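The structures considered in this document are given below.
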Structure P
Amino acid sequence: MAGFGKSLASTLFVLAVPILLFAGSLIWTVLNVGTYEHAFLDYGAAQRTGLGARELRGVATALAEHFSDGKPIDIQINKGGAIQPLFAERELIHLHDIYNLVQFGLRALGILGLYCLAFAVAGLAWWRGRYWHTLARHARAGALLTLALFVLVAVGSLLDFDQLFWTLHVISFPNDFWLLDPSKYYLINLFTQGFFQETALKVAVATAAEALLLTLVASVATRGRTRRGPAGRTS
């Protein structure tokens with residue numbers, strides 16, 4: 001029973017690594033105001049929406065703040081001489097759904113981060129220096145799993161990014177408010193599919209780079225331990 005518990009704890013640690021690496025990269029991107037400024041200013045949002053550069057920067061700031069702390073989005077625009085909200089209720093509901101996902105991701109990062117820290121501290125407290133080798137092997141396994149998942153996602157994106165994007169929305173959101181008519185809503189005209197594909201690639205590459213670095217560090221740690229000779233088995 002003790003062996004099963006140890007194996008389960010080790011497996012959970014390995015599985016936590018890709019989630020931590022990917023979620024960290026994704027949430028940092030979502031909360032970065034530069035992400036939205038790039039989307040609007042470099043992908044022609046002004047031409048599609050009629051909004052000026054100053055207004056678009058204000059929208060970028062409002063989105064980043066909303067996803068970070070839930071600050072209400074209250075942006076008014078002049079359309080045909082009348083002042084009206086930029087986003088309709090359907091768009092605001094979708095944006096709040098994204099906020100809920102971000103907050104869930106942050107909580108998951110905190111829980112998994114604490115678990116990994118507790119796993120490492122408990123192992124080192126029980127087996128002391130002998131556990132570094134085992135911990136490095138688990139970290140390397142998690143990093144290699146991350147790289148394998150990166151390859152699968154990259155292949156899927158290259159084959160049919162639109163279908164992958166659609167599937168992720170269906171899985172992630174409890175409603176269909178993300179389906180927006182470009183002739184009625186501003187939100188869908190602020191972002192292009194090309195921007196989403198570029199951003200997905202950046203997040204995937206950042207995650208893979210982190211996983212590769214972790215693999216190299218863990219490999220060096222295990223190799224160094226092997227050269228010194230095992231001081232005892234831990235798991």
Structure Q
Amino acid sequence: MKEFLEISTLNLWRFNDWESRKDLIFNEILDRNFDIIFFQEAQFDKNINSDLNQIEIINQNTNNFYFDFSPAMIKSKSKNVSLTIPVEHGLGVISKYPILGKKIINLEKFEDDSDFRILVIYEIDVGGKILNFINVHFSNRDDWAENHFIETLKNLDESKVYILIGDFNIYDISKYKSLYSSMFKDSFIFKKYISYPEEKATFDYVLIPKEFNFVKLETVNGLSDHSLLITKIEI
């Protein structure tokens with residue numbers, strides 16, 4: 001019997017223009033009723049909401065599922081302006097399936113990179129199947145992102161089933177196909193798309209095990225500076 005899973009990813013673009021965007025995000029999530037949605041550039045900004053991080057805000061205004069927010073760093077400045085209260089900045093997820101556990105891995109910090117980067121590996125029980133989802137947001141320079149991608153692949157446990165998803169900050173992931181094609185299928189090979197409209201570029205991807213199949217892929221613009229990337233997969 002075929003089983004399907006709808007997973008999505010969105011770089012939230014922090015709290016930029018949040019008042020004009022938040023209802024669009026809430027409504028899209030409610031209308032789509034995703035199985036799992038991953039976020040990058042999520043924040044806990046007490047200057048905006050003293051009680052809730054951005055993932056909690058979205059979850060409370062949508063489906064109230066399982067969720068997690070994992071800070072990668074504390075930001076004390078925004079656009080070179082000091083913040084009254086520092087902001088937690090990181091990755092998150094909302095899942096209708098139970099999150100059994102998570103592991104955070106610190107990625108290499110490059111000398112000229114102002115940001116710290118992490119992997120968050122979520123162990124999720126999808127109808128009795130234990131899948132490990134790796135939420136990624138690599139550094140925004142080609143060589144840094146390439147190193148982070150290689151570092152991520154080296155952290156995989158051959159005994160586990162992984163799905164990699166998020167903002168890879170890589171213009172064309174297929175150029176690294178020799179590194180992952182023995183293990184994964186990628187969303188960009190399945191269907192060409194743009195996920196960063198301002199540059200007509202693609203930075204966001206989903207990599208699934210070779211034994212899984214992509215069934216559908218689409219993008220939605222206008223929620224962030226990145227597109228919402230939606231995939232349906234057969235698992």
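Matching task: 23.5 is the computed value of mean count of other Cβ atoms within 10 Å over residues 90-97. Pick the structure from P, Q. The value was obtained from structure Q. Which one of P, Q has distance in nm of label points 7 Å out along Cα→Cβ at positions 10 and 186, as calculated from the coordinates, equal to 5.6? Going label by label, the one that fits is P.
Each of P, Q could give helix-only ellipticity at 222 nm (-39500 (n - 2.57) for each DSSP H run of 4 or more, over all residues; to 500), but the derived value -27500 comes from P.
I have 32 for relative contact order in percent (Cα under 8 Å, 6 or more apart), calculated from one of the structures P, Q. Which structure is it? Display every interim value, and only then the final one.
On the way: P: 32; Q: 20.
Label of the source structure: P.
For volume of the Cα convex hull per residue in Å³, find whichever of P, Q sits highest and give me its label. Can you show the working numbers first?
Numbers: P: 143; Q: 124.
Result for volume of the Cα convex hull per residue in Å³ over P, Q: largest is P.
A short reminder: the numbers here are calculations on the coordinates, not readings from a lab. Please read these numbers as outputs of a predicted model, since none were measured by experiment. Cβ atoms are built from the backbone, for glycine too; each structure is taken alone.
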